[in-house]
Structure 1
């Protein structure tokens, strides 16, 4: 009897010990990644990719299933594959980027490329965007391999370069040159979605299924100029200023899709009072104007309702004693998925209403589609969320920024943003000073990713 009791006690401890081991592994991987500078200017993404490849080899992944590929020096990507039992099933791709935005030591209170543990936080460039999620994914793949887990289908993890704006975007390059290595039925992108916290309370877990398209336009007004001692009303700076003032007063119409409409409906269900009513009212075929006006006061909601365009840079004139011959503005737009760059360009021309203004795209714009909400993905995320944080709702999201999910969606791979982290909406430090993630959020993510990947994969 005592022996049976002892065996039961030991067996009950195994999952706990495994979870603790997973936490330590994820911690160690995060520390290693933070202390490898992967910024575009002086960093080395290849070094980080090779460090992860070494960990995968040590965990027992075959050399044939690990690839470090680089389109250029310092721009390495690592891909690892866990073989499934049913080759008839297409793989699931899990993806994240290893590169980070620039961080200068003089701007931070700590060294951005040293992993600092302090007062319940992990500090370092990339803790929010997105080396914490990279570490969680890598640790989960390693843990599953060590446990001898056999998924029903292949699982692929791709940790990539240059998502933050370098010249050698890893996902784009891999799809072009090595698509066979990341071909999948669908993808989980840990660089999007995730949980939101407000005033210490978890609000919801988000699943990103769409993102807005990034498009920048140059607005130029030219003039023959002249001597500043002989001013005339025909002044390029005045004309540009007046045109931008007209843009300030303009709002693009409400334009929802399946993802953003469902977001407002689901958020309404967990909200109260006028906010709940307004959230529902904006989803109607003919949105209520009053509700739209009230909801639009919140910048995040406004960005989800419509395409937005905002001037971000100004330049004018060439000498303090000369009339300006050129006044320029940079207007950055974020388009809802079914809006077109050409239509937005024409709208800008109409709204600026300045005959002398030349409105031209700053770069080629490629609009991305949204991914239809797969019930199996949504149900699995909801189930794992509820077991990790009971009572928390799962809501589909449209990203207001941009991620590599755009490229996989354009390649025909439905992509869903699922980060394991909960971030306080009032403490978003991604790309900013003293970037950090709470230790509790990170360690909760260890269990979340482990369950999520196992349930999506099936197998034993």
Structure 2
């Protein structure tokens, strides 16, 4: 008899004993006067194998398969099937999660600001335009992480990973300024990014992250993710706010507006609003961040959370808000350490239990963007070219995580029941190998429910 048959036989034997006791016992608990009727279906009939038993066998098999293939000392996994634990290994071990932790940032943003929240980038002046002139204009950053020029938007749409990402057109803001009757700005555009601090990078990041274009310089006023070129390689600017003012100056000049040299400063409270532009709703901006795993957006989300809750537009304030919000939402945070929002920092720690619990929040009406924003295997975002030739293509939504020595995947898929899972592996391997480790884990999880047929679960009658 196989191990699966032995497990099933034990379960059915218990069930049979209970059935016999119930059959001989009346409603009042006393022994029934008459013998029970003979069951129409034999006790060991295939029709008497309950589905929970089949599911349990499938879960046990999944546990064995995952333990044998990805259950290392520095790995964790947790697989949940519609609220039922299917398999787990080190679910509470704090590990580097890389970009999987962006789901934590997204959950905190949706809970704090709501899916309809929009960023606003404003242009103010000392007074309303007179005879088409204003002394100068302040370009006031509102933290919009997707403010971009059309050429950068075209670049994003040409790349498999970022195709479909949303942007806020800086050109539209230039049009609004011209439409407000501004024709001359002798004092130029003054960049105001005072909403957040002036820390352009997390101090503990590895220097190559910004040098290689993994993340742009951070600030409340950024355009094109803070990159001045991107055709062959991304080249970051030193001062993202001044760069934004320079780009707006060029756009206004192209529209016939005479504009002086750009500079930096802070718009006074009594300044007159000349124009403004709103971002797409948060659900869409957040969806772009999750789909393409945009590090800059995740970091600016983090600073915005700090600004909104504690009036401090800093990374430290933002990560404190994220942890507090997760606890408020019922997500376990034991062992979680957040040094940033993007997951780039090697001091970050998350657990598989935390990730799965955070992903489950997408079932709430105002949190649906957590699920909708995840890329789909073989279709878009970071998964556009992954798992194409597997049963998960077009079916699995997932958030990847990858650094040198880190591979992670947080996802959900319909396998006859809704299954969500988290997998993290920390070891000595390259960024390139990380993708293979994720694919292996996902394909193994997709074997559920790999249970034998019901007639194979039932032991044959004794001869």
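Determine which structure produced the value 0.90 for FRET efficiency 1/(1 + (r/R0)^6) of positions 87 and 335 (r between Cβ atoms, R0 = 30 Å, to 0.05), calculated from the coordinates; the candidates are 1, 2.
Structure of origin is 2.
The value 24.1 for Kirkwood radius over Cα pairs in Å was derived from one model only; which of 1, 2 is it?
1
Compute FRET efficiency 1/(1 + (r/R0)^6) of positions 271 and 399 (r between Cβ atoms, R0 = 25 Å, to 0.05) for each of 1, 2 and report the one that scores greatest.
1
Bear in mind these aren't lab numbers, they're just calculated from the coordinates by the rules spelled out. The shown structure was predicted, so the numbers you read here are calculated from the model rather than taken from an experiment. Cβ atoms are built from the backbone, for glycine too; each structure is taken alone.
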